[in-house]
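Heads up, there are several structures right after this.
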Structure I
Amino acid sequence: MPANLTSFSRTRLNQQLKTLRDFQNDLYNTYISQLNGSLGDIAAAEGAFEAGLLRSALLKNSSFEVASPSLHQIMTALRTTPLSIGANGSGKLLAPFIADWKKAQIETVNGIIRQGWFEGQTVNQMASGVKSSIAGQTTRTAQAIVRTSINHASQVARSATWAANDDLVVGWRFLAVFDERTSNECRSIAALDRTYPLGKGPLPPRHINCRSTTIPELDNRYAIDDSSFTRSAKGASGGQQVKASMNDYAWLKTQPKEFIVDSIGKTRADLLLSGKLTNKEFAKFTLNARLEPLTIEEMIKKDKRLNLGLFG
């Protein structure tokens, strides 16, 4: 980089920015190629693991032969299954989702340099701005994109495995994490406690950094007694095991009010604890028809429209 960027003409600046963009593009393409390879490996391993779980869930005397989807089937599903990342990302395929992240990161660095040039910053000042961006927001965003993509690959592989065994798996259920960090969207979708048909429903990830997952629903002929099953939860007093069948909001109501407020906000907490709605009714009330989270203002309008008197 030249010693004094402020002396460049606008044309020279644009030439330098283009050179930088080309370099960044090549660099990100290398990273994305490595990520795509890892996602393919993860999806293949997840498909094999899910098939193994289905085999272990069957009774020993069952004659059902669990099928494993081919690598081609899993990779095709990974390329063609859209993500459901809120209003802005919903419907995007994995490749454009990652490509949009790359574009945003390149523009962030170019924007810092462009703004620095107009403000008369030195090279060192602009370099410091770029370094801060990479060390902070860019790194966090990259980690979030990777986590989200891995979750997507895992869910797609599971779905492909279930589809290959649709005589055994009749549907699936949404499972959210029992802790303070779970989003209102995921907590409410899970609390609906619905079984979705294969190939349909609100498949995770539902948002960036989504930790939610899915579990299969087996045909009654192969169903197992899961009444004694437990799952992990992390409440105000730390980690514990709770009944796997426990509703998400039923668990949340076992926690101190301060914990509930920190988890879902004061207005939602007050409504949840008021007893005016059951856990499932509360979950349904906080979502729209597309199972997207409602704002407090939207919830108040919904209350007035349905004449429920929840906030009056």
Structure II
Amino acid sequence: MKYLSVKDTAEKWKAGTRTVRRYCELGMIEGVFSVDGTWIIPEDAPNPAAPNVTPPVPKGPAKQIVYQKSKNNHYGLYEFLQVNLAYSSSRMASNRLTRNQVIELFRTGKISVAFEPMKIDDIMEISNHFIAGDYVIDTMHSPLNSAYLRKLHTLLFYGTKADREGYMRTGEFRRQPSKFGIPADNIPSAVLALMKSYEDKPVVELEDVLSFHVALEKIHPFEDGNGRLGRLIMLKECLRHEIVPFIIDDKQRGAYHRGIAVWETDPEVLNDAVERAIKRMCNQMDTCRLLQYCRPETGRGSQNGGKKK
């Protein structure tokens, strides 16, 4: 495959270099990746501005999530996903904010005084997770590529202590050896191959999303935050492919980690954990009527969940 620079691509598409660079940063160009800060664009990548490159209309739960987000609506599925995914996923990484604190931070941008000291990083990571969650919802139909991963990682960890002190370079693949994942030199090619294999699938089922998640975890492309990034990617792909979104909470945490470890030999461990998480999500959507808030058609929602493939 041949590749072009940003300048060459801009000339080919008759667009400005700033526009093309923006497409790269937003993950809108299929197959694009960055090497030492330089964007590398496949010669045959379609122009995102072309008339035939338009995002599909969200369906199922995704439609309600997009609408609730546009209305800054609380108590619906949008808030439920944002709060509980940020809380559960960050808790796996030792974030100590309580669920009530996460809810308050999401709704008001503030946290009431606690009885024990709070780490600034805990607050920043949750706030960043909300921003990254919004980005995932806004770009749910975008194809996955290296640029998308880098952008999402930057949104998750920009300004944290690890970022400020240089322990973790946000948005950059790791360059150091790790007891997790493949050798650093192999990361760009491995990520590119994984993305191509996944995006080439004519139909994406739940098991394809899980298989992608496990493969990305085992590549371990970033210094830190791979799990949180991967779980946000699973949310994006569920919304993109009309699969019921799910959250791995504390009850499923052990089975989730075991499932990743034994995926090649016993995929049912992870499948079972995710099926339980999906069942719980369906129960929550029904019991709490999460789809009834701000329905676009009538202002009152349906209790029907999204289609699960």
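Quick note: the coordinates plus some simple rules give every number you see, no bench work behind them. From a predicted model like this one, the values you see are computed outputs, not experimental measurements. Cβ atoms are built from the backbone, for glycine too; each structure is taken alone.
From I, II, which structure was Rg and Dmax of the Cα atoms in Å, for residues 45-124 alone = 23.1, 77 calculated on?
Derived from the structure labelled I.
Taking distance in nm of label points 7 Å out along Cα→Cβ at positions 205 and 277 as the criterion, which structure among I, II has the greatest value?
I
Between I, II, which one scores greatest on mean projected area of the Cα convex hull in nm²?
I
Can you spot which of I, II the value 2.1 was calculated from, given it is distance in nm of label points 7 Å out along Cα→Cβ at positions 37 and 181?
Among I, II, the structure yielding 2.1 for distance in nm of label points 7 Å out along Cα→Cβ at positions 37 and 181 is II.
Here distance in nm of label points 7 Å out along Cα→Cβ at positions 13 and 213 was calculated and came to 3.1; which of the structures I, II was it taken from?
II
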